[in-house]
Structure P
Amino acid sequence: MKGRVRLLAAVVLAVLMTIPAGLWAGETLDAVKKKGFIAIGVNGSLFGFGQPDEKGAWKGLDVDTGRAIAAAVFGDTTKIKFIPLTAVQRFTALQSGEVDVLCRNATRILTRDTQLGLNFATVNYYDGQAFMVPKKLGIKSAKELSGATVCVLPGTTTEQNAADFFRSNKLTWKPVVIEQNAELAKAFFAGRCDCLTSDASQLAGTRAVAPTPADYVILPDVISKEPLAPAVRHGDDQWRDVVDYAVLAMINAEELGITSANVDEMLKSTDPSIQRFLGVTPGNGAALGLDEKFAYNIVKQVGNYGEIFERNVGVNSPLGLERGLNALYTNGGLMYAPPFK
């Protein structure tokens with residue numbers, strides 16, 4: 001009897017393995033296609049990453065990551081609904097199905113992967129926690145902050161990291177906990193706390209919208225690793241693959257030298273890697289359950305990773321951030337895409 005069961009299981013497995021991967025319809029992808037848009041959880045008040053401008057147009061690196069996913073699924077970056085979420089709301093909104101994917105400067109950590117039932121895609125920004133203080137205080141290092149009042153968001157790795165930093169360095173501190181990013185920034189600029197702590201990129205975004213940005217300095221101490229990445233729910237591998245390869249497509253495009261300006265010309269390339277990547281040679285799209293030109297659509301409508309970095313947070317943007325860890329691996333950074341084949 002046991003032998004028959006093992007034989008039947010082997011036959012079923014063999015049959016399943018003959019079905020092309022693209023024919024496995026993921027629940028989330030089906031639901032997204034049916035309703036005609038992707039619900040994306042974003043920050044809503046973080047300049048450079050996720051915030052509407054004065055005309056109501058959404059801008060930011062996380063926003064462009066969401067648009068890349070829409071371009072992959074629909075070939076249309078407008079088929080999207082941005083839902084602003086606080087740090088406390090973000091994971092509940094994803095778990096409950098209020099949003100299909102979270103593109104909201106969320107750090108991948110073990111307990112979020114496991115206890116919260118999340119799957120993180122490829123990192124779209126490597127960050128680290130830092131501290132910002134008024135320049136007039138004359139502070140040069142975070143180790144000079146003993147006794148300081150510190151503005152911090154609740155429900156974040158930031159709060160725990162700060163507590164660990166002050167405890168391990170035998171420093172005292174008084175947290176001022178405020179849930180909304182915008183209110184937290186207002187409290188800091190109004191002098192309710194001596195210091196603001198968050199990811200360095202968030203501090204740069206907050207400083208950029210300060211009444212007088214030059215009055216504030218981000219201290220050089222970086223006290224944590226913060227790999228920020230889009231997140232989806234456990235249990236739908238196809239949707240996770242779609243989100244993952246939307247991010248990877250932007251990274252791979254930069255490595256291949258494909259930009260939003262030259263992507264049409266690149267369709268004529270005889271390089272097999274470029275042909276496969278842009279869908280001239282079919283296969284990649286079907287494997288994901290997407291159109292063969294999903295990567296072409298991402299680059300054409302959103303750009304490669306270097307393009308979205310520079311226009312949102314790069315050295316010529318108000319944030320003025322260097323690529324650093326977010327450079328391609330060929331330039332000393334951590335951005336690296338697997339082969340698209």
Structure Q
Amino acid sequence: MWKNILSVGVLVGATALASVPAQAQDWPTQPIRLITASAASGNAYVSAQIVAAELEKRLGQRIVLEAMPQSSGMVATELVSNAEPDGYTLLVGTSSQLVFNIALFPDMPVDLSETLRGVAMINTVPLVLVVNPENQAETMAEYVDLLKADPGAYQYGSGPVGTTTHVTGLRWANEVGVEVEHVPYQAGSEARRDIVAGRLSHMFDVAVTAIPQIEAGAVRPLAITSPERSAALPEVPTVAELGYPGFEAATWNTVAAPSGTPDAIVERLNAEVAAVMETPAVRDQLLALGANLVAPKTPAEIDAFYAEQRETWIPLVREAIGAGG
């Protein structure tokens with residue numbers, strides 16, 4: 001399956017590059033800022049770092065990665081929304097910043113559906129329910145029983161309010177019927193640190209950042225939120241197969257730009273990222289971290305994807321927040 005998808009991606013990327021308008025060929029002439037709304041240890045930054053290393057070679061310019069997790073990532077989205085639309089300030093757009101924040105914060109500083117446009121698709125990434133290795137529960141069922149036996153006595157950690165790690169943890173607690181306190185952190189890495197230290201009960205960590213900790217024996221995985229088991233964690237069952245059919249959760253990473261960025265630059269970036277995503281160096285690193293590689297999307301398709309994700313998830317997130325108190 002991967003071979004077919006990747007072959008299609010190469011063809012799409014090559015065709016798009018051939019059709020890029022001439023004016024885009026003069027871009028870029030200076031370094032490009034790529035802003036992530038996560039900490040430098042977070043999923044968006046790690047994924048972007050892998051992609052940027054190859055993208056620099058294709059564009060012939062340095063890509064400067066900047067981590068801006070402040071205010072649940074809204075500092076990053078506002079900065080890129082208001083940046084000069086010249087292709088030199090881009091955002092790693094994720095479900096947390098481009099969907100969940102809209103659901104959770106009524107007073108957004110900018111209207112993201114109007115101020116940002118989709119550029120390119122990077123990947124999707126499931127989350128992993130992890131606990132400290134010393135936790136007495138060996139399975140998710142045992143852990144649910146543990147939580148139900150002492151309502152409110154346990155805590156789950158996440159990145160800032162509105163991130164995928166927060167929303168997934170809340171949805172899971174509602175779904176399995178447990179009462180557990182939410183503890184948000186400035187960055188997911190801080191919650192992960194407290195899981196390792198035994199100061200938190202559990203978290204839903206993004207696979208990209210969870211897998212290195214799992215491999216090191218620092219945390220124990222109980223379940224994964226993908227529809228099927230991950231090749232990177234074949235022994236870890238899905239939440240769905242453990243008795244909660246239909247329970248799925250994932251974040252995604254895209255490249256977004258200020259809405260006024262010229263089509264020629266956006267189309268060139270789209271084609272270059274699509275080509276980068278076919279390189280073994282990028283593909284192998286992302287697959288090893290549990291990411292899912294997806295077929296490339298055009299800029300218009302990414303805008304439609306954003307709209308579909310908002311239509312689907314904003315009501316569900318608001319419902320989950322209400323159910324979770």
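Readers should treat all values here as calculations from the given coordinates under stated rules, not as data from a laboratory. Not measured: the values here are computed from a predicted model. Cβ atoms are built from the backbone, for glycine too; each structure is taken alone.
Taking distance in nm of label points 7 Å out along Cα→Cβ at positions 53 and 85 as the quantity of interest, name the structure among P, Q where it is greatest. Spell out each step's value before the answer.
Numbers: P: 2.6; Q: 3.4.
Of structures P, Q, the maximum of distance in nm of label points 7 Å out along Cα→Cβ at positions 53 and 85 occurs in Q.
If you work out relative contact order in percent (Cα under 8 Å, 6 or more apart) for P, Q, which one comes out largest?
Q
Just checking, which of P, Q has the largest value of distance in nm of label points 7 Å out along Cα→Cβ at positions 133 and 165?
Numbers: P: 1.1; Q: 2.0.
Across P, Q, distance in nm of label points 7 Å out along Cα→Cβ at positions 133 and 165 peaks for Q.
Starting from the value -13500: which structure in P, Q was helix-only ellipticity at 222 nm (-39500 (n - 2.57) for each DSSP H run of 4 or more, over all residues; to 500) calculated from?
For helix-only ellipticity at 222 nm (-39500 (n - 2.57) for each DSSP H run of 4 or more, over all residues; to 500), the value -13500 is produced by structure Q.
State the single structure among P, Q that was used to calculate FRET efficiency 1/(1 + (r/R0)^6) of positions 189 and 293 (r between Cβ atoms, R0 = 25 Å, to 0.05), giving 0.00.
P
Of the structures labelled P, Q, which one yields 22.0, 81 when Rg and Dmax of the Cα atoms in Å is computed from its coordinates?
Numbers: P: 22.0, 81; Q: 19.6, 66.
Computed on structure P.
Rank structures P, Q by distance in nm of label points 7 Å out along Cα→Cβ at positions 93 and 253 and report only the one at the top, that is, the highest.
Largest one: structure P.
Of structures P, Q, which gives 20.8 when mean count of other Cβ atoms within 10 Å over residues 197-204 is computed from the coordinates? Could the numbers behind the result be given before it?
On the way: P: 25.8; Q: 20.8.
It must be structure Q, since only it matches.
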